[in-house]
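Rule-based calculations on the coordinates, nothing more; no lab input. Computed from a prediction, not measured in an experiment: that's the story for all the values here. Cβ atoms are built from the backbone, for glycine too; each structure is taken alone.
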Structure I
Amino acid sequence: MNTEQRTILLSGDDPNKRDYQSVVEKHGSPCLVYRPSVLEKQFKSLQSALPNVDLYYAVKAHPNSNIVKTIDALGGGFDVASAGEMDLLLKHRISGRRTIHTHPIKKDSEIRDALRFGATTFVVDNVYELKKLTAYRSRVGVLLRVSFRSESAVVDLSRKFGCEPNEVQQLVSEAESLGIHVKGLSFHVGSQCANAHKHAQAIRDCAALMHSINATAKTPMSSLDIGGGFPADYLLQGLDIDAFCAPIRQELNKLPADWHLLAEPGRYLIAPAVDSITTITGKSKRGGLFWYYLDDGVYGSYSGQIYDHTIYPLQVFKTGLTHACILAGPTCDSIDVIAENIQLPELEIGDLVIGLQMGAYTAATKTRFNSLPDAKFVVLDEHAE
């Protein structure tokens, strides 16, 4: 583990300490603490940074009813990729018309489930998927996903999905021959993309393709989905989303005013709105280092350290002389280690360890290894201003 990228916050009598202790006293440990007001702030900040772009929350980032409720109240749309995610929205009586189905590969039963739900916009990236939609052509519109490989992204999502730009014309022609309406193009520059210029280049390339194809198409394309990839501030450096999106806005401003622009943010919206509370349940000294055993780990809420390649900032409520130590999770597996050789004051059994920026791809990718209970999801400030 690269400890140089691990942000450690040390504090004594921090007001947050009392909040977290109160949560544990009431709900037990471990917990995931959700602040709707933070999600609201993130949503409005991204709206301001990307005016005229409709935001569709990527439900996969954290499929939770409380989060869906907040996005719904903000008027956001929803990016869904499975029947389970649609079922979650149904519980809140959210119309399928407010969704896009973005999984490029679907079973026929999944297409039918989506249509029953009311979803009508589907993402595809190859001719085989287009043909699956033939039976439903009068009910669907398609976004063709284009591949743009990105070295600056932590996870290159174009490795698995997306057609090559030079394949778009042929796919549009194939769709026309099948009687399927191609609404426009979509792309995803990759998860936790640090370089907005990749977004900007993809927008330029997609716009050029759309203009070229529209010149002869029977039904011109008029939708562009710029995907997700907007980063979370895991290093707590004060990310300025308006400045980050400046190159994106510059390219979007060049597009026709009647085009429908949409995005699929997940991580940027929800990551900072959820903190993890874990408790030290055991302590030992092995090989000259203190080992602290927590009640949550990489098989639980910290699963993103493995599956999402993310290192979360940590906070402890002690100060003083620090020592190299190891934070381990609760399972019997030796891979269940949250942090190695990090400098912390000596901690005691019962002390709290807080994980920050833990709203995205944490609970979403947890397992039930060792049959341990999930971290309880707690809404800390339900009435956001």
Structure II
Amino acid sequence: MNSVVVIESNTSGTGRIFLKRIIDYGYKPVFLTKNPQLYNFLKDFEYINIFEVDTENIKKILEICEFIQNNGHDICGVFSSSEYYIQITAEVADSLNLPGADSNAIKNCRNKYIQNQILSLAGLHIPKTYLIKDATEIEKNLIGLNFPMIAKPIEGSGSVGVKICKSMFELKKHCCELLSKKSNERGMSIDNKVLIEEYIEGEEFSAEVFNGKLIGITKKYLGELPFFVEIGHDYPAELKKDIKDRIESDICRAVEALGLRWGACHVEFRLKSQYVYFIEINPRLAGDLIPELVKYAQGIDLVDNQLRMALGLQSDLKRTRSKRAGIRFFEPEKSGEIKSFFVDSYKNESGIIEIKQYKKKGDYIKKTGDFRERAGHIIFDINKLEIDRLDQILTQSLFIS
């Protein structure tokens, strides 16, 4: 039986999509996880084997792989849609002589301090960066900072723990909170060092890259400071040709310097005085369903291509469309209980491609300053749905008390 080993997953979005694609390709998913309860969508799949295992331990993972191989499974690929597990996935793939990314390149990239050093040595623009290992270093080494400054974990995803600080008091407080953490929101042990970065003013974008080549540029919309909640995206971004060419040149230099030549990369950056300032590069597909925007706008299926890479199949990055798509998230204005949340009446409205709820009436939503506070999303055709109408749907659908 031909199988694909899946090591953990996104808890929503592309996590479900990847499992369905694996089945559609005729393979049996073998899902390895420390906690199956994290994934509500697993119950929707009958054709799947689930093993509970310590997914931070490569020896334990390889033991499971050996077990399933000895029980009639031919492992044809190893895969994860979660950034937290892509390094160990690459190590497992290498151990099994299967296609995969360079695990050392991923390791360097996921450590944001090392990543910034590599980009700086390549002559690219990055924010001024300081590494904090314990609370005593904050005042001793950071005298004379120009506030505001950004404080964030040295590793992470989904804007968890990223905060802008307007004073030394705020900076010390947030750094101490981050330094005290021993595990992340997934319960994984972490390197709890902290990065302090210069705040770069300017429009924020991301670049979607595959096999070292630029696929397109996404315009990013952020919520209110001090956090960096991504409340929406437009794809592709509207940019002048000379700016786009400069972005493409710098993006390709950056991923080459980091050795990220295999599969998808998601590059976050800001434009300041027409220069590209790299915020961070993630050696994975974009989250926030951006791959769905790319698919609708250009006909390029990044999800499918990433899976094909893991299976050793040829990628297909040919553009077949020229449209524009956007996504906006239902964000609560405050923590509280959902009193009403209705979106069904909008599903057939012109310009709406998809509208979904993650929460329902009676659920409690906590403002977290990251992706975990979202209640749902709308994917739409930018050329068909008026912005005023979009705002009306977003503001009139969700009520919190």
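If distance in nm of label points 7 Å out along Cα→Cβ at positions 38 and 262 is calculated from each of I, II, which structure is the one that comes out at 2.8?
I
Quick check on the output: 0.35 is FRET efficiency 1/(1 + (r/R0)^6) of positions 54 and 326 (r between Cβ atoms, R0 = 41 Å, to 0.05), derived from one of I, II. Which one produced it?
Checking each candidate, the match is I.
Here distance in nm of label points 7 Å out along Cα→Cβ at positions 86 and 230 was calculated and came to 2.7; which of the structures I, II was it taken from?
Label of the source structure: I.
Out of I, II, which structure matches 51, 37, 33 when Cα extents along the principal axes in Å, for residues 102-309 alone is calculated?
Value 51, 37, 33 for Cα extents along the principal axes in Å, for residues 102-309 alone corresponds to II out of I, II.
Out of I, II, choose the structure whose coordinates give relative contact order in percent (Cα under 8 Å, 6 or more apart) equal to 14 when calculated.
Here the read-out was taken from II.
Upon calculation of log10 I(q)/I(0) by the Debye sum over Cα atoms at q = 0.11, 0.12 Å⁻¹, for residues 190-341 alone from the atomic coordinates, which of the structures I, II produces -0.62, -0.68?
The value was obtained from structure I.
Looking at structures I, II, which one was P(r) over Cα pairs in 10 Å bins from 0, in percent calculated from, given that it came out as 4, 21, 31, 28, 13, 2, 0?
II
For which of the structures I, II does the calculation of distance in nm of label points 7 Å out along Cα→Cβ at positions 118 and 302 return 4.2?
I
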